[in-house]
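Throughout, read-outs are computed from the coordinates displayed, never taken from laboratory work. Being a predicted model, the structure only gives us computed values, none of them experimental. Cβ atoms are built from the backbone, for glycine too; each structure is taken alone.
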Structure I
Amino acid sequence: MALDISNSTSWDFPVREMPLPHPTKQGQTIGGLKAIMNADTDKVLHVAGSGYTVLHNSDVVDALSASIKSANVSSDCEFSVKTADGGKKLVCEVIYPDVTIEPKKGDFTQFRVRAYNSYDGKWPFSEECDGLRCFCDNGMVSPMMVAAQRLRHTNSINIEGVTNRIVQNFELFQTQSDLWAGMMKTKVDKPACLQFFKTRVVNNQGKATKENYSLKQFARLSDQLDYEMGIHGPTQWALYNCLTFWSTHTGEYANPAVTTRVREKQVRDAMKSKAWSQLEIA
């Protein structure tokens with residue numbers, strides 16, 4: 001299986017580690033700290049402790065490529081690699097156009113694998129498997145999380161472990177059709193959904209504001225819920241697609257990939273809460 005990752009090479013830059021110069025004592029360094037730098041531009045990507053180990057982007061791409069081949073889910077896949085946050089973070093995405101499920105006629109979801117890495121210590125290597133729902137009428141996509149695996153920051157990757165998780169999550173993905181079909185039949189209360197947004201999705205988490213939730217993001221979710229319910233009715237499926245749309249359509253932000261990951265976690269955490277199940281109308 002040939003994996004074409006020639007669509008971008010901006011992620012494959014050399015990185016070097018240097019002792020951190022003392023700001024006031026010329027010729028001296030700050031003990032216990034080092035700078036992680038883009039060797040092409042001399043840009044400092046991270047100031048880390050002496051025990052910090054760098055996992056190079058090229059190693060991540062090579063390991064994911066090897067795991068994808070070993071997993072042998074399908075010979076037809078699209079592999080893309082890009083950086084985020086000024087080169088500090090890496091996002092790999094593998095989409096399988098011919099590995100789909102159809103919980104509703106004409107409503108297809110493709111299997112997808114993503115992997116992450118960073119040079120700033122914010123994203124330890126991790127891989128996630130999910131579904132990518134395709135809207136044929138407007139070309140938009142909205143990911144639905146199936147499973148995630150996050151590892152502590154390390155300078156090596158267990159390819160066999162990554163391969164096994166891809167295979168396991170592929171098998172899990174194939175069972176999701178009944179779950180999503182159930183969401184299409186499950187009715188929810190719209191006022192309760194709006195309250196759910198305020199308390200579980202866009203709450204300000206202790207920030208001192210009058211409303212204690214983001215008015216801007218609440219308005220976006222409310223408008224999107226109206227749109228989704230106009231298509232799917234007052235169902236859990238409409239609510240789910242509202243949340244996944246909000247979490248992934250972040251193009252107006254300076255670092256869309258970073259915002260998307262934050263929001264996807266917010267959505268996953270909200271869906272794990274007791275409040276999620278209480279939205280159902282008996």
Structure II
Amino acid sequence: MNKIPTLTTADGLTLPSVGFGTYKLNGAVGVNAITKALSNGYHLLDTAFNYENEGTVGEAIRRSDVPREKIIVSSKLPGRHHKYNEALTTIQESLYRAGLDYYDMYLIHWPNPKENHYVEAWQALITAQKWGLVRSIGVSNFLPEHIDRLVKETGVSPVVNQIELHPYFSEKQLRAYDEKHNIITMAWSPIGRASSMLKDPVIKKIADHKGLSTSQVILRWETQLGVIPIPKSSKSFRQVENLNLFDFKLSDKEMQTITNLDKPDGRLNNQDPAKYEEF
């Protein structure tokens with residue numbers, strides 16, 4: 001397996017170019033899957049308070065041979081706890097659940113603009129960072145208007161923005177905004193939650209030509225865009241395959257061919273952060 005390249009956040013945190021998603025990996029089965037992922041070379045684990053598996057992630061880290069300081073662990077604040085004091089308590093609870101002393105990254109999961117407490121939540125993350133509970137702070141599913149407001153009201157910019165991003169929804173404008181503001185874009189559902197995307201004839205043709213899987217082609221497309229994808233798999237062989245991305249490169253033409261698959265309504269579940277709310 002090739003060495004995994006890294007990206008560095010605006011505040012100096014080194015992130016691997018590919019992370020490991022843990023959604024729906026719970027209990028003993030989840031611990032085994034995440035421990036395998038760590039031994040297979042993943043050093044960025046993505047969880048959330050709402051996944052109800054921070055304990056599973058923490059247990060996998062304790063069982064792993066990989067030292068804690070070599071693992072980037074990221075979690076997320078749920079919408080129901082955006083108010084300042086609640087947010088701080090929730091971050092502490094997050095750490096107790098995981099049995100960790102600190103998170104490397106903590107993100108606001110959704111802006112929930114109708115509730116309009118996301119600036120308060122951001123102020124709590126800033127405090128948590130000052131207290132040493134988290135090393136870096138960021139957001140998830142935030143649009144430029146939400147990030148602009150955070151910066152205007154607090155003077156602090158997120159270092160990452162984790163968003164839905166895949167060949168059917170490539171988020172060109174949001175990626176450009178993030179890059180301009182020195183924010184690293186991360187992709188959830190990078191291969192479309194094992195949807196029809198993996199059978200897409202355009203991507204499959206490129207994959208067959210290169211002797212690769214469609215998921216490898218999609219993930220390589222994302223890394224070449226400068227995005228950190230967070231694929232998930234409980235199968236060891238698939239975990240390894242999804243990391244084996246750096247001994248080949250997609251041509252400019254192949255990159256553009258995949259980018260052209262973008263659809264205006266390409267979101268998998270119509271979760272538009274301007275309207276959608278999650279608690």
Q. So FRET efficiency 1/(1 + (r/R0)^6) of positions 85 and 237 (r between Cβ atoms, R0 = 30 Å, to 0.05), computed for just one structure, reads 0.35; which one of I, II is that?
A. I
Q. Which structure, out of I, II, was distance in nm of label points 7 Å out along Cα→Cβ at positions 133 and 261 calculated from, if the result is 4.0?
A. II
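Have a look at I, II and say which one yields 1.13 for Cα Rg over 2.2 N^0.38 Å, as calculated.
Working: I: 1.13; II: 0.96.
Working through the options, I get structure I.
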Q: Can you spot which of I, II the value 1.00 was calculated from, given it is FRET efficiency 1/(1 + (r/R0)^6) of positions 21 and 189 (r between Cβ atoms, R0 = 30 Å, to 0.05)?
A: II
Q. If we compute relative contact order in percent (Cα under 8 Å, 6 or more apart) for structures I, II, which one ends up with the highest value?
A. II
